[in-house]
Every structure is written in structure tokens, then in C-alpha cells.
1. Computing relative contact order in percent (Cα under 8 Å, 6 or more apart) gives 32 for which of P, Q, R?
2. Which structure, out of P, Q, R, was Kirkwood radius over Cα pairs in Å calculated from, if the result is 19.4?
3. Using the calculated result -7500 for helix-only ellipticity at 222 nm (-39500 (n - 2.57) for each DSSP H run of 4 or more, over all residues; to 500), pick out the matching structure from P, Q, R.
4. Mean count of other Cβ atoms within 10 Å over residues 10-17 was computed and gave 20.2; which structure, P, Q, R, did it come from?
5. Using distance in nm of label points 7 Å out along Cα→Cβ at positions 58 and 106, single out the structure from P, Q, R with the greatest value.
Structure P
């Protein structure tokens, strides 16, 4: 079984936040492949289905972003899911909105949700789908930035990215992360600029 985890915060007030783009990603996949209804299990909302004939569990931890590892670990241990069959979708401020990168392992880079998952799994070898949300330009502004909604000027690109993720998912379930990344960016091209804004630049 493939485990696709979206990171975010539970509750309607967070639903449109940049921090919740991981939730948005698994929601898009669930819709595209007609997954079963969302149910409460493993301290999460989960639903099951298949992508290109591969059984998959979609998960949105309800423990809040920074403690996501507890929920993920419960599912991993219950189903005995190997590390290379775990994909975590989450926001990346150092990528411009609409940009996308896959990676395996590495440090948490300030992401407490990723740090939590690595701690609970005792490894950082799972696969990571990094979804660009842009950087506010200064470290002091990051907290408010990730807990704010996407600007109207960004929303179209974000929607294109989510649609491309879902459409390209068969490549992901085959384990071909490089082709998956390439196909997502082909379907949803975005500016190649980094996530950090120039001084004084603000959201539209």
C-alpha cells in the first residue's frame, strides 16, 4: 500500500492557508481517482482507493501540522508500509508559488511537521513532495505568511499545480519521482524564480 500524506492544520479557519497546501494536494488526488469517503482513523482523516491499479491510503493528520508524525507513524505501523511507499506533500516557502520539487530524505529545513514525522518513524528516508508557497522576504514574517491564504494573483497557479499533481499521480505510484516532477511542471509551468521576494515586495 502507498501512503500519501498531506500536511496542514485542521479546521475551517485554516483551510485556505499556504500551510494547508498538503491537504489541498491529497484532496485533489482523492477527487481525481474517486477515492472512498473520508473517515476518522489514526488521528487523521483518511480515505482509500487506487491509482493506476495501485492501492493507496490518503491521509490528512488532524494533530496539527507540527505533530503530524504521531498520526503518520500509527498508519505506517498498522499497515507495515515501507519508507519508499510513503509520500508527504507539504508547503515549501523557498519555492515560488506554483513551483514543485520531489526529494528523498534530508533535513527538516525548519519544517516542524517533517521533523515530527522523521522523529516518529526514526528515519528521514520517506519521499517528499514540496509545494511552493513563496517566502515573505524576512524570517520574522514567515509565521504569519504560512498561516495566511494565497493571494488572488497566486490562486490560479496553485489550482493548476494541484490539478497537475493529480493527473500525474500514476507516475508517482510507480515510484518514478523524477518523471512525476517533470510531468507536473510540464502541465503546470510556473516562474523559475526562488520563493523569496525582493525587499518591499508584497502580495498582490
Structure Q
């Protein structure tokens, strides 16, 4: 995984749908090696903010910048290949249900590299789906699908990880797996999590309540 330091900066950012502002005048910096939680009531715009950070939804005002810092320079831009710098897991992102677990991860790997020290069969074993390696995703339970979504995001070799309600449909064992994955594979990432579930964000050192930017 790349170890270059980076910062995502929101500068006077605002997003609206029709005439309703979801958030406004939001200036904030997200830094590498830090876990952030975006909190707020249901429907307050947490997911919308995460989509703006991912640049999959455009801001209506303000700007978003990615600063890459290395020993030689610091460049503030949002590059065309920004999407290659991040991985995301969210309830509204669908899996390809005609594929098996193995086929899906192999397909995903063609677009974004996975952590090179872990093979796909090892990933499948870590998330407890080894018995479903060659099973079509359409036959999965909701919890199995969530495990695979988390694996796709967490094991992608990107410096930025965005998670929206990451324990959706997970049982007690699934929550334990989630924390194991975060503790083992995400220490060097810039991590942003949308949730009101303290069990999903208890390790986040920074909190952003979106209500403060209404």
C-alpha cells in the first residue's frame, strides 16, 4: 500500500437538493492514518457528505482538494484518477449477484489492486465465506453479502477508505469481524465512517456532526 501522506480538504463546501441545503459552509481536513466518524440523525445527509468526499456527487458550492505530501512536494488537486485512491462500502452499492464470491473478487481486482500480501482465497477465508467460494452471490444471506462488501473495500490497496453504516445486516460475529478487519488492515488508511452506531465508530478519534453545518 502507498505510504504517502495525504489530506482531503473540504473548503466552504455545500450541497443542496433543489432548494434544501443538506450541509453548507463545511471546511474540514481529513488526514492519513486517522479514523473519522460522520454522525447525525437519520436523513440528515451523512451519506450525501460521504458521496461528496468520494467525488461521486458534486458540490453546489465550495471545493474539495486532495493534497499528496511526500518528501519533495505537496500538490493540491483533485486528479482524474481520484477514484483509484479510494475504496467504498455502502448499503446503496450493489454486488454482481450472478457472480460467485471468487469471481466477484477476481473481477474487482481487475479495476483496483488488492493488498498484495493476501491472496483472494485467504481473503475469503478471513471473512468466513470459504464454504461459499463458488456460490452465486444471489443465494447469499444479507449478512454474507455485507461481509463480501466489506472485504471488497477493506482489502483494496487504496490509501482512502469510506464506509457507510458498515455493519448493516451483521450479527454479533460480524461486528467482531468488522473490528478485526479495521484493526488489522486499516491503520495506515484515511478512514471515514458514516454511522450513529457507537459500536461501528468507537475507535474513531475524530467526530463530525453534520447537523452543525446545516
Structure R
């Protein structure tokens, strides 16, 4: 029975389970139950849960790479970085715990890694070195992952009825004795899209100073 399953079908089922239960509820047994098979059947394709999660994360990266490839061939480096930020956040937020799930995973599809070649070549043609281009994207990626993990955790808590992260609750907790902290609330828990765009701009501007 396990031989009849495909990796694609298993990954699709696992992503559906992720949306329903979150990363903590994702197990090989639950995915197998969803597919109507026993857990050992999945081990024909994946040696461990981590192998499965790696493949799930790789599927997210396929979405990101597809979005990047759709950009104009002559896109400038700063717009490319900005769009990478937008596309990656969109892909991570498309799945419950998407950012947490992708963090620390191993990309299984080497063809996706090869897509980086064109991106690096474009950066080099626009004044970067391999080292500075890589550093710029490391900074950007680390920010995206951290921002999205926090964003998903807070939004899921709010959706579950936890009001502790509301601006009103925070203002009441901080009190009038700490006016600067109170004023910082909207920058932390306010418009996430606005925050993200502003902080991406800061990172891209910093990257510009790495050019030779």
C-alpha cells in the first residue's frame, strides 16, 4: 500500500494537517490516518518526520522561487530583495506555523538551489561580491523568518481569543507611568503589513551600503 503513495500526495496531506493542527500536532501517524494508510507506509518515502518536514518546506520554497522567476529579467537588486521579502512572507503565512515549520529545514530539491545562481550573477553585475550579496540575503532571510514566526504566533493567539496582545490590554498593563513604552505599542502590535514594509526598506538600504 505504501508503494502506491507518491511523495507529492504525502506532502499535500501533511500541509493540510499542518493547517489544521499546527506544527505541534503534525505527526507521521496523523498524516497516515489522513491518507487512509498505516504510518509505516509513509516510511517508503520518508525515513523520519524531519525528512517529511524538509519536503514540506521545500514545497513552500517552490512557491517562492516561482514568484521570483516571474519578476522581470532586468529587475534591479533593491527591488529584487524587496520582492523576495514580500513573496517569502506571503508563502510562509499561507500555512499555519509556516515560518516555524520552514525554519532550520533542509532544501531537498537541488534545482531550487541552482536558481540562486542567476540571482547572485545579477547582484555581482550591480556592484556586490558573492560574500556581500550572500550576507545581504542572510540578513533579509533571518528577519523574514523571525518576523513571520512572531506574527503567526501573535495572530493565532488572538484568533483563539487571547486578548493579551491587544493594544488596549497592553496600554492598561503598562500604565501611564511608562508613556514611551505605551507609545511603542502600535509599532509592535499595530499594522503588520506597514511594519514589514518599513523594516524591509531598512534592510535593503543597509544592503546598499555593502556594494563595492
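Computed from the coordinates by the stated procedures, all read-outs in this text should not be read as laboratory data. Keep in mind that this is a model prediction, so the values were computed, not measured. Cβ atoms are built from the backbone, for glycine too; each structure is taken alone.
1. Q
2. Matching structure: R.
3. Q
4. Label of the source structure: R.
5. Of structures P, Q, R, the maximum of distance in nm of label points 7 Å out along Cα→Cβ at positions 58 and 106 occurs in Q.
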